[in-house]
Each structure stands twice: as C-alpha cells, then as structure tokens.
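Asks: Structures for review follow.
What follows is calculated from the coordinates using simple rules that are stated; it is not laboratory data. From a predicted model like this one, the values you see are computed outputs, not experimental measurements. Cβ atoms are built from the backbone, for glycine too; each structure is taken alone.
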Structure P
Amino acid sequence: MIPDTIPKNYKEAVEYIEDLPRFTKKHSLEHTRLFLERLGNPGFDRKIIHVAGTNGKGSVCAYMQAVLEAEKKRTGFFTSPHLIKINERIQIDRKSVDDDTFYQVFLKTLEIVREMEGEGIDHPSYFEFLFGMGMMVFAGSDVEYIILETGLGGRLDATNAPRTPFLTVITSISLDHTEILGDTIEQIACEKAGIIKDNIPVFFDGSCRAAAEVIRRIASKREAPCREITNCAYEIREADRNCIAFSRKNAYDKDITWRVSNCGLYQVMNAELALQALEYVFWDCSISRMKWTKAIASVRWEGRMETVAPHFMVDGAHNLGALQAFAESICEFPGNCELPVVIFSVVSDKKYEQMIDYLCQKVKAKLYIVTEIDDRRRVPADELGELFRKYTSSPVYVRGSIRDAVESAYEMRGNSEIYCLGSLYLVGAVKKYFTGGERQC
C-alpha cells in the first residue's frame with residue numbers, strides 16, 4: 001500500500017516517487033487522460049511537439065530546444081530517463097527544474113492523486129506521475145512550446161494523452177522492448193506511429209524501409225501531412241572525436257556548413273530531422289541560418305558519445321540499433337591505431353546476448369570489462385563475463401562495481417581509449433562517479 005504520509009521536503013518527495021514502482025503499474029491511456037483532466041489539462045493550450053522512436057529521441061528534442069531558444073521561444077521539455085538527478089526529466093529552456101519548484105508541484109499533484117484514490121481511481125505509475133508533474137510545471141510557466149519525449153512505444157504511452165499536438169516526430173526505429181512492443185520492425189513501427197494524429201504533420205526518419213512503409217500508411221489513414229527524411233538530405237564533410245561537419249542538400253543551405261558537437265555519425269540525421277521539423281514551425285518567418293547553425297553546434301546531449309574524462313567516452317547505446325550506430329561512428333575516427341578498452345553492462349529486459357555478439361564482432365577491443373549497475377533489473381557481471389568469453393578471444397575482466405571497472409580500465413588501457421556503453425543507467429552511474437570527484441584523471 002502506498003504510504004499515507006505527506007513527504008515533508010524535496011528529498012522525501014523523490015523517495016516517494018522512486019518507491020512507486022513497488023506499488024503501482026502502468027495504466028491505460030484513458031486513465032492518464034483522466035489524471036491530466038483532474039489536474040486541469042495543464043499545458044494543453046501550448047504548442048506540443050511529440051517525439052517517438054527507438055533511438056535518437058532525446059537528441060532530436062535537444063536540437064529543437066536549442067533552435068527554439070535561438071528564436072527567442074521559451075520551451076518546456078519532458079524527457080526520460082534521467083542520468084543523475086530526477087529533475088532532469090522536467091526542463092524549461094534547457095535547464096532542469098529546481099528542487100523547490102519540483103517539490104511544490106509534487107505536493108499539488110499528490111493532492112489530486114489522493115482525491116482520485118479516495119474515489120477508487122488507481123494511483124498513477126512512476127512515469128505517469130512525473131508526466132503530470134511536468135505538464136503542471138509547464139502550465140505554471142510562460143513556455144510557448146512543450147516538447148514531449150515518449151517513454152516507451154508511443155500509442156499507449158502517457159505522453160500520447162494530448163489529442164492535438166502541434167506536430168509529431170518519429171526518429172529511427174529498431175528492435176527494442178520486443179516483449180512489449182512486438183518482435184518485428186513493422187510491429188514496433190506501428191506502436192511508434194501511434195502518436196500520429198488526424199491532420200497533424202509528422203516528420204520521420206525514413207532510413208528503415210520497413211518502418212517507413214508503416215509510418216506512411218498510418219499517416220495516410222490519418223490524413224496527416226507526412227515528411228520522410230533520409231540520408232539523401234545531407235552529406236557528411238568531416239568527422240573527428242569532437243565534431244562532425246555536414247552540409248544540407250537544399251537550395252537554401254547548399255553553401256552552409258553545419259556542425260554537431262558530437263562524434264556520433266547518427267547525430268547528423270537527428271539534427272536534420274529537428275531542422276526540417278522546425279522549418280515547418282517557422283515556415284512563414286524569416287529564418288537566420290547563422291543563428292540556427294550556432295544553436296545546433298551548441299548542443300551537448302549528455303550520455304551520447306560524450307567524453308566525461310580524459311580518454312574516457314560514454315554512450316547510451318542500449319539496444320542493437322544503437323550499438324550499430326556506435327560501431328559505425330567509432331570506426332570513422334581517424335588515427336584509430338590502438339584497440340579500445342570497452343566497459344559494458346546492461347539490464348535484463350534487453351536482448352543482451354545478441355548485443356554482446358554484435359559488439360564483439362564489430363568493435364574489436366584490447367580487452368572488455370563487464371560490471372553491473374545498481375538496479376533490480378541488472379544482469380550479474382559473472383553472467384556477462386561468460387557471454388563475452390563465448391564471443392571473443394580478447395581478455396574479459398569481471399568487476400563487481402562500477403568504481404572497480406573504471407579504475408581497472410585506466411590501469412590497463414595503455415594508450416587505448418576507453419568506451420563505456422550498454423545502458424543509460426551505467427552511463428548515469430559513471431557520470432556520477434566522475435562528477436562526484438572520486439577520481440582525478
């Protein structure tokens with residue numbers, strides 16, 4: 001039973017929310033709509049941009065935030081998961097909401113939830129509760145645009161509750177969460193395309209033919225204007241560990257060099273998807289390409305091909321599609337003489353043996369270090385070690401803690417770079433380790 005006591009401060013509020021998975025489960029979309037209605041349908045009067053997809057959602061949202069900010073538009077952003085602090089899930093103008101605002105909105109949301117429970121209506125889940133809080137925060141500010149990043153799937157996700165978004169965006173689609181969304185690309189695409197609304201424009205990554213066919217069909221059925229973006233829309237000019245330069249293949253941008261401050265090649269598609277969506281938003285305005293190029297270059301999306309310490313890069317690649325993008329990116333780095341050191345961990349609801357097989361084939365490493373995260377879904381490090389030894393002849397080391405994994409990587413790297421991947425929870429724990437000052441590298 002959910003505790004009856006009212007949390008007295010921010011820390012207790014976070015503990016209450018973190019405990020919700022023990023007491024509640026995901027509910028129907030109609031339940032979420034009822035919850036939001038009780039809250040006063042907060043934020044429904046703003047321009048909502050809804051983003052779904054398997055990989056790249058957060059990056060696309062970040063690029064859109066930056067450009068909207070350059071156009072002097074205030075934005076709210078609801079995202080998941082957080083890497084270090086729960087406040088990261090609710091942002092205004094690219095900044096996480098502060099602790100006091102978080103707590104005050106928590107109290108207002110909890111009051112409504114308690115009224116619902118008194119009428120026999122189930123308590124919202126962890127994600128649903130935070131989504132309600134986010135919309136309350138946005139409604140209490142003067143944001144003009146609200147960017148909603150889908151949590152899981154799309155059709156039944158809590159963020160799909162608003163019926164009339166301003167536009168929708170679908171990023172790359174690959175196999176992930178197959179036990180929930182389906183075990184084929186077509187089934188997963190159908191769930192993602194569930195965010196498409198009648199007559200509301202949709203912009204999508206058309207790189208996967210099977211997914212694109214599903215999205216086009218559903219958009220046609222919904223009479224939703226549809227823009228498909230492929231890699232024909234841009235050309236990569238130069239790439240290194242800090243930046244990728246690219247050009248866009250249209251009449252307006254043919255002589256302009258764009259840059260993303262990230263070494264993941266997939267980020268160019270994410271940037272292009274954001275740019276084309278926002279060109280629709282500002283179709284009747286004079287666009288300053290200089291402002292937009294600076295905005296795109298300013299984006300630093302945490303946990304995606306991010307250098308967090310000398311010779312140490314983290315990437316949130318947590319499914320096969322993301323691993324493929326990771327492998328493609330690092331193979332393009334110039335001067336890759338030394339084989340890298342790879343740190344890996346994963347949660348149990350992923351197809352992790354398939355991921356390990358692919359990683360060992362495509363990212364040859366000097367050595368692999370496996371560890372485990374502090375989560376109930378963690379895969380034991382010993383089990384991961386056995387799987388790596390099945391697929392590689394390179395040395396495999398098992399470390400029970402993330403601290404030991406990081407320390408071992410530095411001790412054994414020689415002149416190699418260190419890559420840490422497999423889970424966003426792992427990325428968050430590693431970033432917390434470094435920012436906590438436990439190691440001076």
Structure Q
Amino acid sequence: MNTTETAPPYFFLLSSQRFVCFVPPMSSFPQMIRVQQNYPAPATLDFDAVVTKEFAAVRSRIKPGARIAVAVGSRGISNLQAIIAAVIKNVKAAGGQPFIIPAMGSHGGATAEGQIDVLGTYHITEAALGVPIRASMEVKQVGVSEDGVPCFCSVEAANADGVIIVNRIKPHTDFSGELGSGVMKMAVIGLGKQKGANTMHMAATRIGYERAIRGIARVIIRETPVLCGVGILENQHHDTGRIAVMPREEIEAMENKLIVEARDMMPLLPFEEIDLLIIDRIGKNISGCGMDPNVIGRSVYGYVSSISPVGSFRPYIRRIFVRDLTEETHGNAIGIGLADMTTTRLVRGMDHRFTYINALTAVQPQVAKIPIYFDTDREALEQSIASLAITDGRPPLIVRILDTLSVARFEASEALLGEIQKRPSLQVLGPAQPMTFGSDGNLV
C-alpha cells in the first residue's frame with residue numbers, strides 16, 4: 001500500500017440485524033507542508049491613544065458621578081483587556097463611575113457566576129481593572145419592536161446612567177446580509193441575557209435574523225441609556241485592526257459601513273475544495289458557533305456531508321475532524337454538530353448543560369449533536385480518510401488549522417502543493433514532513 005491509499009473497509013455480519021465496519025489501519029498518512037498566507041502587514045495600535053481620540057465624540061455626554069456600565073461579551077477578542085482598560089480610563093477621566101456587566105446571552109451556563117468566570121478567562125476581573133462586575137441575569141422588558149417582538153434588557157444596564165457596548169464587528173455565523181456580529185447584536189443578545197437571546201432567536205425563525213436584530217436593537221438603543229458602541233475590527237492576523245467609537249444615534253449607520261471593512265479583513269481558507277479539514281480546537285471564544293461557518297463552508301442549519309460538491313458553500317469540505325475544545329469555552333462544545341468526527345477527550349470535556357442551554361437558547365439543537373468519536377487522533381484520521389471513499393488512488397486533500405480564527409498559517413497535504421505554488425499569496429515555510437503522533441496516538 002502506498003502512503004496515500006487506504007485499505008478498503010470490511011463488513012462482518014454479527015447477527016441478522018447488526019453489521020460492524022472495520023477499516024484496517026493505514027501504513028502512513030500524507031506528508032504535510034507548513035503554509036503561510038501573506039496578508040498585509042498589520043499596523044501597531046496604541047489602544048489607549050486610539051480610544052482616547054475616539055472618545056472625543058461622546059466624552060461630554062458623561063456627567064460627573066454618572067454610573068456607566070461597560071458591556072463585555074464572551075468572544076476571544078485580541079487585546080480585549082487593554083481595550084476595556086482604555087474605555088474605563090476614559091470614563092473615569094470624564095468623571096464617570098464605570099462598572100462591567102457581562103453581555104453574553106446564555107453563555108456561562110446562563111448564570112451570573114458562570115459569566116463572571118468567562119470574563120475571567122480574558123483577564124476581565126475586578127482586580128485587574130479596578131472596577132466592580134455586576135453580573136445579574138435579571139432582565140426587564142423595555143419595549144416591543146415594529147414586528148411585535150418583546151425587547152429585553154439587563155436590569156443592571158437599564159438602571160445605569162449610561163451603557164457602553166464593546167464588541168468585535170465581523171460577519172455573523174448564522175446569516176449573511178448587511179449586518180453582522182457587532183454592537184447591535186450585542187445590544188439584543190448580550191444585554192438581553194438568556195431571555196433576550198432566546199426571544200430574538202425565536203423571532204428570527206419567523207422574520208429572519210437581520211430583521212429581528214435590527215428591530216430589537218433600535219428599541220433597546222432608544223429606550224435604554226446606551227451611550228455609545230465601541231466597534232473592534234480584527235485583521236487577517238487575528239489582531240486589532242481598527243477601533244471605532246459610535247455615538248448612540250450613529251451606531252446602526254456606522255456598523256453598516258464597518259461590517260464591509262470587517263468582511264474584507266476576514267481570513268479564509270484559500271482552497272475551493274478540501275477532503276479533510278483538521279481543526280485542533282473549537283470554542284465560544286473562537287466563534288459563537290465554536291468554529292466559524294464562514295470559514296468551514298457549513299451552515300448551522302445543516303449540511304450535506306457528500307463526497308460530491310453540493311450547494312454553493314465554499315470551501316467545499318467533505319469531512320471535518322475536530323480534535324478538542326479551548327480552555328476558554330468552559331466545556332461549551334456548541335458547534336461540534338458541524339463536525340463529522342471528533343475525539344473521546346472532547347466528548348468527555350463537554351459540559352453538556354452549558355452546551356445544551358446555549359444551543360436551545362439559539363433554537364439550534366443540531367449544533368450540539370455529538371458526531372462519531374474515537375479514542376485517538378490516529379483512529380479518527382484513519383476513519384475520516386476511509387470514509388472519503390477515494391477509489392482512484394489519488395491522495396487526499398488535507399488541511400490542518402489551529403482554529404477558525406487562525407488560518408494565516410496552516411498545514412496542507414502534499415497533494416495541494418501544486419495549487420499552493422500557483423498562488424502568490426501563499427508561501428511554503430518548509431519541506432513536507434510526516435504527521436507526528438505521540439505515544440498516546442494523538443497528533444503532536
């Protein structure tokens with residue numbers, strides 16, 4: 001057997017109703033090449049200076065002694081602590097009394113303690129920032145959208161003198177359009193806590209995501225003391241590319257423009273088709289869906305794991321193998337339902353309660369389904385490749401990434417070398433090397 005072929009599966013009849021499929025182990029796997037996507041060099045930002053400059057538009061609106069809630073979410077945003085620290089510094093300089101509220105819907109198990117733990121993962125703590133965290137899950141209805149959807153807001157936010165919503169702006173994982181994930185979405189889902197998040201998702205099943213978010217966000221911005229939004233754009237290196245402070249009356253118009261910039265900055269995989277994508281880790285800090293559907297080309301509403309390309313999603317990925325969860329996700333494995341194979345250690349590392357609450361709040365139970373899982377990476381890879389049913393002897397097209405935020409550097413199997421060499425934006429970083437496994441059978 002050569003290094004690119006798999007042995008055919010053999011089926012054994014154990015009883016009149018049960019078959020077991022056994023795939024003999026591969027003698028070896030395709031060698032992998034380290035590749036870099038050459039994006040524009042990132043600019044270095046002085047976060048304190050940039051935020052201070054941007055705050056000029058709203059500083060006069062903060063009255064001495066005003067209680068200002070700074071809303072922080074659950075995403076793994078680069079330089080988040082430094083940006084939040086700069087926001088707090090500017091609020092204090094204007095005479096305000098800042099405090100932090102978690103704005104993350106049902107994440108953290110939909111408990112105040114869980115959401116404080118999530119913030120702590122990003123070093124957003126009372127000790128680090130010198131301000132209190134008020135994490136109550138209590139909400140109040142502040143109005144009804146034009147579509148008749150009840151609009152809920154955190155009581156802590158609604159009772160403050162001002163609210164500053166801080167979030168990354170990027171294409172959404174669940175829908176496409178002129179709005180993405182950003183300040184407006186956080187106003188609805190983040191400030192709305194679990195009840196607001198669930199209400200929006202229920203409404204979205206009837207009227208669509210963008211319409212539901214825009215309608216509810218307009219009510220929240222109008223009826224609560226939202227002072228401004230702080231929109232963060234990240235470049236292809238998963239680093240801060242821009243920070244924009246948006247006064248409350250300009251949030252929607254400015255976000256419409258910023259999402260266009262964010263879409264242009266978004267890093268994607270450079271291939272049209274991939275046989276097997278290996279993802280080292282998924283988690284809520286990576287994407288609202290654990291792994292970004294914009295990168296993997298699979299919809300949260302379901303996909304066809306077909307050998308032949310089906311539908312318009314690109315890249316077309318035939319198999320996805322997810323190896324593990326991030327530490328920051330606190331066991332929330334939402335999005336694992338988009339994978340074809342995973343590991344026993346990931347399944348054991350799941351917090352089923354956190355995962356199920358998140359999936360049910362989003363009205364997307366399918367993204368919490370557990371795929372076939374194996375004790376070792378080696379087994380998962382063998383079976384993933386065997387399931388491709390490659391019969392013409394061609395080598396499989398394999399790509400390995402750390403996570404869907406980190407695709408500036410990746411590994412690709414030798415079979416993709418020809419395509420890589422045709423693209424000036426791709427640079428080979430070294431010779432092909434075999435996949436390396438530890439004594440436990442897992443990839444190093």
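Asks: If percent of Cα pairs over 42 Å apart computes to 13, which of P, Q did it come from?
Replies: P
Asks: For the read-out distance in nm of label points 7 Å out along Cα→Cβ at positions 70 and 102, a value of 3.0 was computed from one structure; give its label from P, Q.
Replies: Value 3.0 for distance in nm of label points 7 Å out along Cα→Cβ at positions 70 and 102 corresponds to P out of P, Q.
Asks: Check the numbers for distance in nm of label points 7 Å out along Cα→Cβ at positions 238 and 358 across P, Q and tell me which is largest.
Replies: Ranking P, Q on distance in nm of label points 7 Å out along Cα→Cβ at positions 238 and 358, first place is P.
Asks: If relative contact order in percent (Cα under 8 Å, 6 or more apart) comes out at 19 when worked out from the coordinates, which of P, Q was used?
Replies: Source structure for this number: Q.
Asks: Let me ask something else. Out of P, Q, which one gives -7500 for helix-only ellipticity at 222 nm (-39500 (n - 2.57) for each DSSP H run of 4 or more, over all residues; to 500) as computed from the coordinates?
Replies: Q
Asks: Next question. Of the structures labelled P, Q, one was used to calculate Rg/Rh (Cα atoms, Kirkwood Rh), for residues 206-285 alone, giving 1.08. Name it.
Replies: Only structure Q yields this read-out.
Asks: Let me ask something else about it. Out of P, Q, which one gives 0.05 for FRET efficiency 1/(1 + (r/R0)^6) of positions 134 and 422 (r between Cβ atoms, R0 = 35 Å, to 0.05) as computed from the coordinates?
Replies: Computing FRET efficiency 1/(1 + (r/R0)^6) of positions 134 and 422 (r between Cβ atoms, R0 = 35 Å, to 0.05) on every structure in P, Q gives 0.05 only for Q.
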